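We did not get these values from a lab; they are worked out from the coordinates using the rules stated. The model shown is predicted, which means the values in this text are computed figures rather than measured ones. Cβ atoms are built from the backbone, for glycine too; each structure is taken alone.
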Structure I
Amino acid sequence: MTLFTPLRTALLGSAFALPFAALAQDTPPDRLDLQGHEVTRSENADFEQVISVDGVEVLKDGQVLLDGVTEVAGQQVITGIAGAGGNACNSTPFVLSLKDGKPVIDGPIDSCSWFEMTPQDGALVFQSEAFPGSPAEIWTWSPVSGLTEASPEGFTPKSGQGWENFASLDSAHPIDALGFAPVYAEVKAGMSAADWDAYTEILAQLGSGDLVEGGYRGSACNKLICDTEWAILWIDQASQQAFTMWKPGDEEMPKTWPADPGSWPEWVQLDAGSSAGGAN
């Protein structure tokens, strides 16, 4: 069973992980040429990472990594990521371009999401992954408009996914398991909007899950207050039903859905009873 977050790099993320083409490289570049201008990455005396153009600093942060040079609408630009570093928040994309021969930095995007970049029709599109309760963030960069935010896209389960695909939940993070099409439909329709928001917010955090005897079990918690803010998802394979329990940090007692645990399958009841003191 693997412990991770759905933000992909929040725990496992190497300090050298990039969401773009540089993922294929052994080491991100420290020096690139942008239309005859030298772009470098270095570290200053305060251990901040710095991007400079022809020796002039244009960006600094706890973590700054260059991806490479790409062409957008006939113009060369450099993409990369920047952020505070550490595992609390993902570093996010920026674009370095030239305007009238002078360097311009757009970004980094104000987010903790993990973005993928796709070139599209004279623009670069940066998009995060959607999860239950959390829509995909979408940003677009073009030479004319710079970096602009587009409308988010809500989560959609995989088309045609059914109980015959249950084995795909092996080692799945609980927020991914909640996105399993029949489970997503059941829980989303059954929970109140307020409970859905509270439950998915916790379930998307630090957690793990796996197939167990009886079905699937996954749990997650707020890593800063893991003993007091947590969520659990059980999926009973025999009845093809989902069961949930979660505890917001500001409440004394956990909540359940469906509301009456006495009607839950025996293996789920037993596990819920032993887990009521916190997700584990």
Structure II
Amino acid sequence: MKIPLEFANLIDKNNPDDPLLKQVIPFRSAQKQAEFSLSPLGDEDNSPVAGLIHKYPNRVLLITSRVCAIHCQYCFRQNFDYSGHDAMSNWLAIEDYIRSHQSINEVILSGGDPLSLSDEKLAQLIRNIENIEHIKILRVHSRSMVVTPSRITDKLVKLLTKTALKVVLVTHINHANEVSEVFIQNIGNFTNITLLNQSVLLKGVNDDLGTLERLSLKLFDIGILPYYLHMLDKVKGAEHFLISDERAIQLHQDLKNSLSGYLVPKLVRDENLKSKTWI
């Protein structure tokens, strides 16, 4: 169990059903299901070079770090074998691979969490990516930004706003209660950057219309567009978070009926395919 203090301070300690608490407290599920596995997305099968995952034709994902500020109990990569998968130490091979695939125009930084890297290491990685002429877009996926908003330093803001690459910053926020005043203040320092959010639909956390509405409205209020609402990745140990497709589709339809279209994230399932499945 790993919970940063900034996130812990947002948890209602008197509520055992607090939606933030439920995401991080280990739970021994009685609902073992055969389709749940240690690696539901098959990342290892799509890694032609250590530290790089190439599932989609125009983009690659880099495993920048094995570290994350928090351990979410539904994390699909919690059983990933990070040994040898380090984009920083294997950069020369990764660069050769990207240069040999001219159809790639976007690099995604993931992990772990890319913001577990120091600003200095992150700057070096971005400089390396900038030197590949056909890369135009840098996407950064991070849970750390909301669970440890103090990580959004002035140096980080300058780094991501001054790069020649077009930057897309994707936050991972599942519930409006995760959005602290410090996060609101710090995320507002990013200018000329596309800010998106992806959530995971989790039973007992955000599987009701009111919660999803509040999240979308809160995100939009602080300049972040709802992007994806992910169905649960079927990783072992997360069975108790599973919501049926029928329930998810109905919730999504209710959300479309309730909010303007730009406030409704796409309901998707990420599978070991060449594209996400829209539901």
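Quick rundown of the values:
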read-out	value
If relative contact order in percent (Cα under 8 Å, 6 or more apart) is computed and equals 20, the structure in I, II	II
Answer label among I, II for the case where FRET efficiency 1/(1 + (r/R0)^6) of positions 132 and 172 (r between Cβ atoms, R0 = 30 Å, to 0.05), calculated from the coordinates, equals 0.70	II
Test item: helix-only ellipticity at 222 nm (-39500 (n - 2.57) for each DSSP H run of 4 or more, over all residues; to 500) calculated as -8000, pick one of I, II	II
When distance in nm of label points 7 Å out along Cα→Cβ at positions 36 and 164 is computed for each of I, II, the largest belongs to	I
Of the structures I, II, the one that 0.98 was derived from, the read-out being Cα Rg over 2.2 N^0.38 Å	II
